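Quick heads-up: structures coming right below.
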Structure I
Amino acid sequence: MTDFAIRRLRPGDSPDALTQMLHRAFDDLARQGIACQCAHQDVATTRGRIARGDCFVAVTGGTIIGTLTLEQPDRASAIACYRDPATASVHQLAVDPGRQGEGVGRSLLAHACSWARARRFARLALDTPEGALRQVAWYVGRGFDVVDHAQVPGRGYRSVVLAMSLDGSAARRSRYPTSTSSLMPSRVQPWAA
């Protein structure tokens, strides 16, 4: 039995509380020296990122314990698969550390898949820093394949780009490591729109 609900972010929800939750969720990357935006962004940045798509939150007792923002294709994106008209993208996927391992992230991701399928997207994509080994392994374990690496202007790190098929076809299994072994670009599955 779950004690949380997933719903669209409401105007009365606190952007400050959401930003603080993002900081907590990405603190492990900050402690590794990875300058992931979610680990330190201000409230105005959180608002701006939410405004680019549809933001959903996992809540329990009025407290936000998880979030993600889903976006339509972006022709101007530095990440190739985000430009693909058949691909929706996930941003700011985060779960409060005290609630990780309880199915909140899986539920948010299932919601993202339903959202994308309802809009007839064939794929769902996201990116995370190359050094975010635990996060990459989690995504791979949920059916994502590593499809690219990208250096996004303004970011102090390279991103691992992951995508999963939503059309019911057999998903390619990634040969990307699911442990904390080194990240090897030669193990990347090529992006095919």
Structure II
Amino acid sequence: MPGNAASAARPHVALLRAVNLPGHQPVAMADLRELLTRLGLADARTLLQSGNLVFGCAGRTPAQLEGLLEAEAGKRLGLRTDFFVRTAKEWQALVATNPFPAEAHDDPSHLLVVFLRDAPPRAAVEALRAAIVGRERVEAVGRQAYFVYPDGIGRSRLTTALIEKKLGTRGTGRNWNTVLKLLALTQG
């Protein structure tokens, strides 16, 4: 990226949906970093092996970046998945507006943020709450839904399929520890 364009680049976070699960959508993080670099996105970094990217970009909206990344990952890597992009400012806001601060402090691995394509209507969130059969709790704020899984995520009947069906939009989840690590990457 040219010098003045790189200096105007603002941090963004991109989350890939359902990659590197056992036998499903394998992709190397080095390949994702290289893809972003080839697309002119600055300082591409990854976190963990589950499709978490931080990079700099100027002049494109998150929706434009989602479309670009989905198309180019499909074309160049054979990867067909959703990308969920947020600016660093949006990321800071979603951390600040977490409706479950006690759980974030006391049990962050059981607090999940699901990043959604679209903000769900209140009625959809209420329908999801009505479908919960365990002790899980949910709150939606904008294009994020926050879930507390007090008995663990793996045993819960509150699955991604149920969440997406009730909310009427696609999403991808990250636990609170990962959310905070990505926040730190956007800041330095």
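Worth a mention:
- Looking across I, II, the calculation of mean count of other Cβ atoms within 10 Å over residues 114-121 that yields 14.9 traces back to I.
- Computed 23, 18, 11 for semi-axes √(5λ) of the Cα gyration tensor in Å, for residues 10-89 alone - originating structure among I, II: I
- For helix-only ellipticity at 222 nm (-39500 (n - 2.57) for each DSSP H run of 4 or more, over all residues; to 500) computed as -7500, the structure of I, II it came from: I
- Source structure (of I, II) for distance in nm of label points 7 Å out along Cα→Cβ at positions 82 and 154, computed value 2.5: II
- Entry that produces 24, 19, 17 once semi-axes √(5λ) of the Cα gyration tensor in Å is calculated, selected from I, II: I
- If you line up I, II by relative contact order in percent (Cα under 8 Å, 6 or more apart), the top spot, with the largest value, goes to II.
Read-outs throughout are calculated quantities, based only on the coordinates presented, and are distinct from any laboratory measurement. What you see is a predicted model, and the numbers here were worked out from it, not measured in a lab. Cβ atoms are built from the backbone, for glycine too; each structure is taken alone.
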